[in-house]
Structure P
């Protein structure tokens, strides 16, 4: 059994979904591990990870609008606003989508479906530099 660890840095433009499937797939393919398990871990509390459709941009827009509705920015609604009105809604959105993904690896590639992509979901309005840790174990 072998293990490999890596970190991917993702530059966001502010709130929205950022695909980084290619970076993950290239790294997994370069590790010489044909079968295993890949864990991705977002190292932030106001961004999250998701696997979602990668074909229709309307899907991503619908997701963003949905999260705006269920965790809205409303002055006075939240006690925690240390970094501004988008602070607490960002934490709620990250909690709802999660900061970890686990994906099986087969033939030295993540076993994603035809229309699936790996995304970082930025929940803050301003651009950020986000880090995602990758851990691959297998043989």
Structure Q
């Protein structure tokens, strides 16, 4: 039986930015507007499997994503996580957090402490702003 990596397959993702090395996708989670993932385009399991220059390149995209989210949302905290226990394909979660979100101060994967907030309005606008900001931060000048 052939097992397909869902991050290699990459079907139906809402891509905010991409190049030949990695991509930033929008995670459609109404509890966490602005939640993004930075995904390496090739199947690699661990950061130390990458050469040093590629580690730095990937982290530059993670940091740019964090910066874009901070600028757009002014969150109380931004969580960065690279787990890969369920999908062993190198990717980073970049999650804006607020004191009144369902799980704060715990990780979003913990048991919820509060009921969901009202659905966030303006998610499409936020998505477009993130796309523009990431393009400005990550696209090299011509």
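None of the figures in this text is laboratory data; all of them are computed from the coordinates on show. Since the structure is predicted, the reported quantities are computational estimates derived from the model, not experimental observations. Cβ atoms are built from the backbone, for glycine too; each structure is taken alone.
Values as computed for the structure displayed
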{"quantity": "Highest-scoring label, criterion being FRET efficiency 1/(1 + (r/R0)^6) of positions 59 and 75 (r between Cβ atoms, R0 = 35 Å, to 0.05), among P, Q", "calculated": "Q"}
{"quantity": "For Rg and Dmax of the Cα atoms in Å, for residues 27-98 alone computed as 12.6, 36, the structure of P, Q it came from", "calculated": "Q"}
{"quantity": "Test item: helix-only ellipticity at 222 nm (-39500 (n - 2.57) for each DSSP H run of 4 or more, over all residues; to 500) calculated as -9500, pick one of P, Q", "calculated": "Q"}
{"quantity": "Parent structure of the calculated result 2, 10, 20, 21, 18, 13, 8, 5, 3, 1, 0, given that P(r) over Cα pairs in 5 Å bins from 0, in percent is the read-out and P, Q the choices", "calculated": "P"}
{"quantity": "Value 25, calculated as relative contact order in percent (Cα under 8 Å, 6 or more apart), assigned to which of P, Q", "calculated": "Q"}
